[in-house]
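Please go over the structures that come below.
No value in this document is a laboratory result; all are computed from the given coordinates. Values in this document were obtained by computation on a predicted structure and should not be read as measured data. Cβ atoms are built from the backbone, for glycine too; each structure is taken alone.
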Structure I
Amino acid sequence: MYLIKTPRVIQKLFPSFHWRVEATDNPVIYLTFDDGPIPQLTPWVLEQLAHFNAKATFFCVGNNVRRYPELLTQTLAAGHSVGNHTMHHLDGWKSDNVPYFHDVRHCALQVKSSLFRPPYGRLKPAQAQFLTRHYEVVMWDVLSGDFDPELTAEDCYQNVVRNASPGSIVVFHDSLKAEDKLRSILPRLLQYYADLGYRFEALTPELLAQKDGITANTPQLQTA
């Protein structure tokens, strides 16, 4: 069970997480892609984004980056931002804290980013408390559901267009599980929002700090 649109009450219950970019009245959406990079799909995603001069944020599994470092280089060269999605796609609820923290730090060595998204959006309270001291923890406002085998591509498309608004952080996956649906919906969504006058921008620690009204003292990347 999961929620397509993260209710405001949940967002307010966990204010140390980033759910959307509040400090914008501009038509901007923040597309994010989890679980890559993989050669079967990530280059195609980059091509689609380039067609619309769209920037996005890729939350990378460290083991994939280790296997395909050229894809991380390609992603950064195209002007996108990257974040940490743990080294081995660990579920925080099912992981002991210390091994989980080591897995996050191992991924940090690969991606060199202070942006972090927990796989499945799952963190224990102690994990959240520790990680928010060292990383910008990025959740989401809208979940496409492209990973769900019970949803059609049209379901995923509608999940986004019915729920995303200026400042929304939207989740997709550049993974084999999501490939068929992503190939169907991503070009349509990019065109849909471009026709409405939206821009697509990447998340950065600086942007998220501005959202919180902070101009300095953003979390420092921990790689040791």
Structure II
Amino acid sequence: MSRSWGERIFDISNSLLLILLSLATLYPFLYVLIASLSDPAWVVQVRGLLWYPKGLNFEAYSMVFKNPAIMTGYLNTILYVILGTSLNILMTSLGAYALSRQDVMWKNPVMFMIVFTMFFSGGLIPTYLLINDLGMVDTRWALLIPTAMSAYNLIIMRTAFQGVPISLEESAKLDGANDFTILFRVILPLSMPVVAVMVLFYGVAHWNAWFSALIYLRTRDLYPLQLILREI
């Protein structure tokens, strides 16, 4: 199809705008990288943008990695992200599948109670007392179990599961499939875009989390990187 000059000008302008926005988003990361590789005295004197490193040195990196807590924090954070996100996806998928089926009893009252938690919670002190009574204080489980499922993400995944045609579920049942087979071999493969979004949401939340570690952890070997950086 032939395109008019107005459409071409719009596409070019739109592309240039998106490129400029991308550069504006990426430059702060480039600035930090250039500053970390430059002479600190020169960085302090510069006013404005940095486009290249001056006085190339890796002293900042050597000083950072001399601190053993940095590497321990990195490993802990990666572990929390992998385990936490895997648990989140599993629990959210199971809950969303159950609440998206038409023949599940009491699903509306259960959904109401889940939504209720989005607006009202017990607060920090009751939550801490609960985690303490469960014996999870100063353990990795304190960062994984209490956040195993998000009500907001559950609603998103439930809505996506409801969009899968019911005929596929009925066909799978005729072939002898149970609910777990339907979920993991029919529903989830057809809902991979929303699963990818959930992995992103949960993964970023675990990577940035530090308050739960501050409240529940006492052993420094369990600290995530974010808590180590907060101390520094």
Structure III
Amino acid sequence: MQDITPKELMLKSIRKALIHKSDNPYPKLDFESNVYTKSDEILEMRFAEEFNKVNGEFIYCENSKTLLDNLRELIFAKKWKEIFCWEKSVQEVLNELNIQYLSDDKGLENVEVGITLCECLVARTGSILVSSKQLAGRRLTIYPPSHVVIAKVSQLVEDIGDGLKVIKNKYNNSLPTMITNVAGPSRTADIEKTLVLGAHGPKELFVLLVDDKNSSK
């Protein structure tokens, strides 16, 4: 009799299971309903609470003028000199503040902070959805020791699933090759169970949230 290897035995079991399908033991189990209870809390408040829990720093901006004031204050407080941004709207903000920045790959090894936009903010998890379709790509979200995200209240969604729907509708049939959920500064506790920030990405993560619903004020 020919010996059967563990791999062949496993594949044989899978084939058998596919041919002789068992009845669903839980026919009334609901796989469609949301497992989370919908919250009545204001999305920006919920995001701020969850974002702070994962060591993120949240800054609320009532309007575009407040954004300028808060960003200027943050840059001067941190004494950032090597500032990278590749997205035009971010460059316009820095131009208005008369702050110098770099917008190409030269000198990237000396970067202190990357300033980017995002696809969505997820209130339930206090996380940020970014994608390869953004001009900043992947590098400015992981390479600099500090990362600043400028976002709008209108970009807030309840769950990650809602955020993925927004991205799908935005790009139609040309989805980004990479979608990343950024949940706070990079951190690990693998070494002696001690929490270390900045292990494999930014040590500091800031979100400046602009109330675009308040833009007329």
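The table that follows gives values for the structure above.
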{"read-out": "Mean count of other Cβ atoms within 10 Å over residues 56-63 - highest-scoring structure of I, II, III", "value": "I"}
{"read-out": "Among I, II, III, which structure scores highest (criterion: distance in nm of label points 7 Å out along Cα→Cβ at positions 72 and 208)", "value": "II"}
{"read-out": "Read-out relative contact order in percent (Cα under 8 Å, 6 or more apart), computed value 28, structure in I, II, III", "value": "II"}
{"read-out": "semi-axes √(5λ) of the Cα gyration tensor in Å derived as 41, 32, 16 - corresponding label from I, II, III", "value": "II"}
{"read-out": "Entry that produces 0.40 once FRET efficiency 1/(1 + (r/R0)^6) of positions 64 and 152 (r between Cβ atoms, R0 = 25 Å, to 0.05) is calculated, selected from I, II, III", "value": "I"}
{"read-out": "Parent structure of the calculated result -21500, given that helix-only ellipticity at 222 nm (-39500 (n - 2.57) for each DSSP H run of 4 or more, over all residues; to 500) is the read-out and I, II, III the choices", "value": "II"}
